[in-house]
Structure P
Amino acid sequence: MPVCNVCHNHCSLNDGQTGFCLARICKAGAIISSNYGQITSIALDPIEKKPLARFFPGSLIVSVGSYGCNLRCPFCQNHSISYGIGRDIQTEYVSPEELVGIALSYTDKGNIGIAFTYNEPLIGYEYVRDTAKLAHENGLKTVLVSNGCATKEILSEILPYIDAMNIDLKGFTDEYYNDFLKGNRQMVMDFIKTAAPSCHMEITTLIVPGYNDSEKEMAAISKWIAAIDKNIPLHISRYFPRFHMPDNPATDVDLIYRLADVARENLTYVYTGNC
């Protein structure tokens, strides 16, 4: 039975079966992307919305997403595409050549390239790789916005073609990652540590009240990032009730500012989001 090598789930699939991510399928004994080029969302966004604070600030970027995700965050704001599948949501096929053409057509409006975002891009890494390579050949920049739950093998496939990343480091305990999010903290840490020397790296931590909101945890996160490079920007973002957590209160703004001060004891660049 083939085993998917993309992420921590390592799904074993028989022919016709779809993996946990809802976007990889077993066909003729091989596990392939079922969402290749199937776009659910496309927009011309400010680069700061990714969020990237120190990568071509003031510019715009064509942002695209597909469907599926390899985590199960109960507060997901994009759950309609992250946990939907192609036959249940509207998609439109856009080839790498077409997407690069779209990006090039907006360069006169300030567009610098293409960002892979909205759902989890790396469960369809083949499309990211093929499009990003073509984008580079046409002088465009490429951005990856990801949860970082991908193997080093997959990272090696896309890293030569990615200029900047924002990776979610959602918390700093295995209990939070493994039990609550259905992820793998060590895989994310390995992903960040491997990628950071080869591209512009920024990191986001969403603060969920009662789960990852202690000063002790923020100190640990920021110290770990600083050990890689103290100049990696950290975005500390405010949570709002979403999806399966409509009754969990929004993060207190003062807490966000306090955690940012904790992080600044270790990092040069700390930004607050959703405040």
Structure Q
Amino acid sequence: MNRIDPTARIEDGAVIGDDVTIGPYCIIGSQATIGPGSTLISHVNVGGQTTIAENCTIYPFVSLGGPRGPSSGNNDSGRLEIGKHCTFRESVTIQSGTVAGGGVTSVGDRCFFMNNSSVDHNCRIGNDVIFATSTTLGENCQIGDFVFIGGLSIIRDSVRIGSQVMIGGLSGVHRDIIPFGLVNGDHAHLQGLNIVGMKRRKFTKERLQIMRSFYQKLFVYPGRFADRLAAVQSLRTMDTAIAEALDFIARGQQLCMPLHSPD
């Protein structure tokens, strides 16, 4: 049974699943879909072609599926797709995709967005991602699974962040971050591996030792980065995490590096 406050406005055409709670002064657009078991506490705006999967919790003053901000180029709105069991705390904003940019902004399952965090159009966010307070994600970014982004951090447009990355608070991220990386700084630099996160994902001591050795050979050993990268290719069969990191590097151009890189 749905529980819809009489002050909420739900436009004709909106699809509301079973056992949904829509609190006071929420506005649901005609192209929106709210999945079963979801809760919109109050003053929530869901616009555009937005689909919210089941069991999401959305706090006051969240805006989902709005158009991109004013800029040059094609501004036709696409879709926003949100996965299961996500939580959006107060004043989170997530834009829909644009037709010119691929048509969709997507958020995976079990993501947690703390208050005032913001996601621009055409971003792809994986599963189990945490955005701390006032995190800002520029357009066309790609975020892997199990990523934590510290408070007041800014991710530049079109940056890729690999899975299980930890980004410290107050960071400005301008370049791609390898999977399992730990970065920090106003012009963020690679500080090592996200060992805490890897332990939480049940990495054994043996796997951690293998990854530490890989990191040292790629980022700390002397010589040109291109030569070090070529030298570690033979390690990809030692662990799937190494293969994931090498594949990630191969798909990009600008990589976040240690502050004192030997290059």
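Side notes on the structure shown:
- Per FRET efficiency 1/(1 + (r/R0)^6) of positions 68 and 196 (r between Cβ atoms, R0 = 25 Å, to 0.05), the highest-valued of structures P, Q: P
- Look at FRET efficiency 1/(1 + (r/R0)^6) of positions 36 and 76 (r between Cβ atoms, R0 = 35 Å, to 0.05) for each of P, Q: the largest one is in P.
- Of the structures P, Q, the one that 15.0 was derived from, the read-out being mean count of other Cβ atoms within 10 Å over residues 92-99: P
- For helix-only ellipticity at 222 nm (-39500 (n - 2.57) for each DSSP H run of 4 or more, over all residues; to 500) computed as -8000, the structure of P, Q it came from: P
- Structure responsible for 3.8, with distance in nm of label points 7 Å out along Cα→Cβ at positions 28 and 228 calculated and labels P, Q on offer: P
- Given 0.95 for Rg/Rh (Cα atoms, Kirkwood Rh), calculated: source structure among P, Q: P
- Entry that produces 15 once relative contact order in percent (Cα under 8 Å, 6 or more apart) is calculated, selected from P, Q: P
- Entry that produces 33, 24, 13 once Cα extents along the principal axes in Å, for residues 172-219 alone is calculated, selected from P, Q: Q
- Source structure (of P, Q) for distance in nm of label points 7 Å out along Cα→Cβ at positions 20 and 188, computed value 1.4: P
Laboratory data are not the source of any read-out in this text; all were calculated from the coordinates shown. Keep in mind that this is a model prediction, so the values were computed, not measured. Cβ atoms are built from the backbone, for glycine too; each structure is taken alone.
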